[in-house]
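Asks: The structures considered in this document are given below.
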Structure 1
Amino acid sequence: MRIAIISEQVFGVPDEGMKNFALKLFEALEQQHDMTGIAVFNKSEVGESKKFICICSNRLFINRKLYTVLRQARPDLIIYSSASCGNFFALLRMKILKRYVPDAKIAVIVFQPARYNRFLKPFLPFLMPDFIFSQTPKSKDIFSFAKDKVFFLPSGVDTFKFVPVDLKTKEMLRIRYGFSKNDYIILHVGHVNGNRGVGMLAEISKTMDCKVLLVGSTSTLADENLVRELNEAGVQVINRYFHRIEEIYQMADLYIFPVQNEDASIGVPLSVLEAVACNIPVLSTPFGGLPVMFKEGNGFYFFKGEQELINKLNLLKRNVAACNNRQMVLPYDWKRIGEMILETTEQFRGGNATR
């Protein structure tokens with residue numbers, strides 16, 4: 001099949017969810033399909049990518065080069081990995097792409113719940129692409145008039161890179177990164193800003209006998225005041241890119257995902273899947289699509305609010321049991337995510353998607 005993936009989020013180091021999603025999906029599909037990757041950027045950015053054709057375009061994708069590339073590629077399917085998460089302009093872009101390649105099926109990936117004001121909602125039925133792949137169950141309600149076009153799509157994980165390690169390797173990694181082999185290490189990986197709920201890590205660091213490590217993303221600026229507050233509470237904040245980020249997970253005892261704000265992360269956070277793939281216990285808020293994918297148990301637990309987090313954390317720390325949560329993510333390797341998209345689009349090929 002001829003497939004084009006379009007994204008605004010592929011530049012720089014792959015340390016952010018949307019960026020990783022587009023790149024990993026492209027790599028998974030290119031093994032068996034004729035792929036064209038297109039990275040769209042605006043005049044204020046510098047576009048450079050090894051795999052994607054870089055095109056400087058306006059907000060609506062009205063661009064001669066984009067038109068020419070798509071006409072030459074003749075894709076059967078266009079997948080738009082939308083940085084704007086399916087907002088009004090994202091849907092309008094899909095209509096323009098459909099005019100460029102009328103025979104192609106158009107799919108948009110929505111990472112966070114889209115919002116539309118009452119003036120725009122009447123136009124939405126006329127802007128629907130052929131498929132909406134969403135990471136949040138809320139999209140079914142948002143696009144209630146087009147439920148037959150909306151499908152849940154998890155994130156993927158590299159199950160060959162993110163793997164469990166034995167105790168000897170874990171101790172060696174701790175020494176390498178400046179920890180003691182006897183430390184109880186609690187980890188979070190993600191943007192260092194207040195809307196991600198990482199302030200909870202300060203309370204954990206102050207009240208528990210543990211080492212709390214926060215590895216920040218370099219894609220967004222860290223909130224310096226928050227970094228200062230976390231450091232004062234004893235949280236170690238490292239804001240740099242780790243090429244072997246799997247080692248950070250592998251040396252940890254427990255991973256915490258404290259995000260509650262639905263705009264603060266993609267609907268299925270990659271860091272949670274990566275931690276589970278390394279078979280370390282996870283405590284997470286019931287965020288986005290995670291409750292759709294996972295049930296509690298075997299080293300995976302949900303919490304609501306700081307007090308429940310502290311209670312469950314104390315329980316896990318006192319009663320160290322065998323963790324067997326890696327099996328939960330094995331169905332979600334990147335190759336399988338690509339197959340989910342193709343199975344859905346092929347099923348409804350040649351007509352409107354219906355369920």
Structure 2
Amino acid sequence: MTLKEIARTAGVSTATVSNVINGNLHHVSADTVERIQNIIQESGYVPNQAARSLAQRESKVVAVIIQAIPNENIFRNPYTAEYVGALTVELYRHGYFPLIRSTDDYRDVVADLRGWNVAGAIFSGTFPRHLKNIKSLTTVPTVFTDCYFRIPGTNHVGVDDVSGGQLAGDYLAQMGHKRLAFIANSIDESDVDQHRLQGFREGLAAYDITLTDDFVLPTPANVYNPDLLKNLLQRPDAPTAFFCASDRVAAQLIQTLNHLNYRVPDDISVVGFDNLPTAELTHPPLTTLAQDIDQKAHLVVDMLIRHIKQKDLAPERTLLGVWLVERQSVADLNN
């Protein structure tokens with residue numbers, strides 16, 4: 001059944017049918033909407049999104065670009081799964097559809113954006129070495145998330161990672177911990193990790209506690225290798241607590257510590273970052289720095305839609321706060 005046939009069957013104009021299909025219901029009565037929707041359902045009519053985009057000269061596709069190793073399953077990362085899911089909900093709310101792409105090569109991304117005829121793009125966790133090239137070659141409205149840079153004309157939504165690190169340092173120091181370690185996701189590549197580490201050092205410095213470089217682990221290698229972690233914990237000056245740059249790393253750390261017969265928090269304390277649902281499922285439940293991922297997705301999509309609809313808007317930057325969620329993974333050494 002064609003759109004014209006639906007209109008003739010319903011006794012309305014094709015414009016009215018088009019409005020119902022596109023959700024523009026302000027000037028269509030409830031009875032008419034129901035009648036048209038019933039005909040659409042009975043006929044099995046499916047709108048041709050590509051044809052509609054061409055006719056309206058407006059794409060409803062938004063590229064969601066995730067920084068990742070080639071051929072990596074990005075949804076194994078619980079943060080990525082949570083964030084992309086939240087973005088999808090927000091894009092649907094505005095009548096847009098996500099096209100998800102994961103890569104570490106910005107040249108592929110730029111070529112794809114041109115070929116897909118997208119309305120806009122959202123970049124998540126893009127490493128600094130790519131940002132200038134992406135910005136200079138991308139002509140569609142774009143919002144970057146969790147990227148630290150100072151390139152003119154960019155839209156950005158992030159979280160206050162420095163403040164999060166400070167809260168972690170302040171909390172562990174108040175709990176009596178003086179020997180601390182930091183575990184990053186990829187500190188050489190990720191400005192997010194660097195800012196969380198910076199804040200952690202600042203939080204500890206307020207208590208005259210120094211985080212030594214040998215207790216800054218640039219990747220989770222020690223966490224995934226029980227022998228490396230065991231060697232670290234057998235040192236005379238072994239840390240009593242770890243601040244991890246993500247809940248994913250913290251959960252793996254707790255699992256490895258349990259395997260090595262270290263009790264959390266009795267022997268070793270652990271703090272994460274993100275407050276993902278997995279933080280409540282670790283044993284014991286994880287104390288962590290929380291960010292509002294749903295709110296971040298909401299702000300990102302709203303910002304992008306504004307710039308899609310009004311191309312001459314000034315660039316926007318938004319930074320979301322974080323807060324400590326205390327559970328049972330940190331021991332109080334003051335008692």
Structure 3
Amino acid sequence: MNNKKILVTGGCGFIGTNFIRLLMKERDYHVTNLDALTYAGNLENLADLEKNPRYRFVKGRIEDEGLVESLMKEAEAVVNFAAESHVDRSIKSARPFITTNVMGTQVLLDCFRKAGCHGPFVHVSTDEVYGSLQKEDPPFRENNHLRPNSPYSASKASSDLLCRAAWKTFQVPVIITRCSNNYGPYQFPEKLIPLMIINCLQGRKLPVYGDGLNIRDWIFVKDHCKGVLCALEKGRPGAIYNLGGNCELTNLQVVETILRLLGKPKDLIEFVNDRPGHDRRYAMDIRLAQRELDWNPETDFETGMEKTVKWYMDNQSWWENILSGQYRSYYKDHYGRDL
């Protein structure tokens with residue numbers, strides 16, 4: 001596996017950034033990072049890798065068949081993180097989610113097959129494709145029915161089915177990973193945990209949907225990335241692996257943890273109207289990944305949150321550049337043209 005050429009899509013986003021950093025630190029792979037640099041893609045995340053001979057950035061969309069076809073000729077394996085991923089944005093307009101998550105995934109699969117890549121093709125999905133659990137329900141397993149409840153999760157479920165079809169019809173060595181809620185460094189500020197941390201640091205109110213009792217299974221991003229790496233190196237073609245942190249918490253518990261770590265009062269919490277179709281509970285059964293990939297989440301929530309809060313405190317200029325929009329100028333400053 002040494003010196004293997006990996007095409008990572010969406011590598012300038014939150015999880016893709018952390019995955020590429022893991023690869024560059026712990027493996028000898030040559031990585032091509034294809035990213036469209038939409039609003040959540042940030043070139044500054046990987047600025048320190050730009051002169052590394054094992055790393056290359058290419059700006060482009062995964063639905064650009066000509067570009068993807070050319071990159072696939074140089075790749076041996078693919079890890080697909082590229083996706084529109086924010087539920088609230090999908091409620092406002094589903095079209096970008098269909099374009100990237102569905103059509104883009106099909107382009108990747110077609111070009112992978114045409115190039116004769118041996119793979120694997122790791123498709124990074126989400127627990128949201130399973131829908132919502134009741135309090136007494138067992139955690140999601142890989143053979144659960146797909147019951148997505150938002151345009152975002154419907155688009156991801158669609159892409160998962162296209163991957164299954166590629167495996168069943170063409171024997172494309174696809175491996176699907178479905179992960180629970182991630183947190184950690186480089187997460188875009190619109191997501192729950194960074195939003196709450198930043199609002200705390202700025203002395204602003206912390207908006208919590210509904211009653212705050214929606215339950216999520218939280219995992220530190222590095223643990224998720226290690227799971228994806230295990231799938232890449234040990235995964236069984238055609239398999240689906242659930243990845244999670246074995247850490248079910250309500251949104252309110254998460255927010256209260258942030259307030260405690262930052263020494264802020266609970267009266268900063270402000271309950272707001274709930275999101276349409278807001279899933280009540282997610283939880284993942286990770287036993288298949290434990291058994292077949294020899295993978296386990298290693299970071300407990302308290303430790304992970306301490307690391308995350310410290311990172312946002314130590315990297316104020318990073319999130320300030322995002323809030324101001326300044327991060328969008330990085331590409332022009334370094335590549336001489338606008339996004």
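Asks: Of the structures labelled 1, 2, 3, which one yields -0.63, -0.76, -1.28 when log10 I(q)/I(0) by the Debye sum over Cα atoms at q = 0.10, 0.11, 0.15 Å⁻¹ is computed from its coordinates?
Replies: 1
Asks: As an exercise: Kirkwood radius over Cα pairs in Å, for residues 161-208 alone, calculated from one structure in 1, 2, 3, equals 13.0. Which structure is it?
Replies: 1
Asks: Where is distance in nm of label points 7 Å out along Cα→Cβ at positions 97 and 281 largest, in which of 1, 2, 3?
Replies: 1
Asks: Thinking of 1, 2, 3, which structure, once helix-only ellipticity at 222 nm (-39500 (n - 2.57) for each DSSP H run of 4 or more, over all residues; to 500) is computed, gives back -13500?
Replies: Computed on structure 2.
Quick note: the coordinates plus some simple rules give every number you see, no bench work behind them. What you are looking at is a predicted structure, and each value in this text was computed from that prediction instead of being measured. Cβ atoms are built from the backbone, for glycine too; each structure is taken alone.
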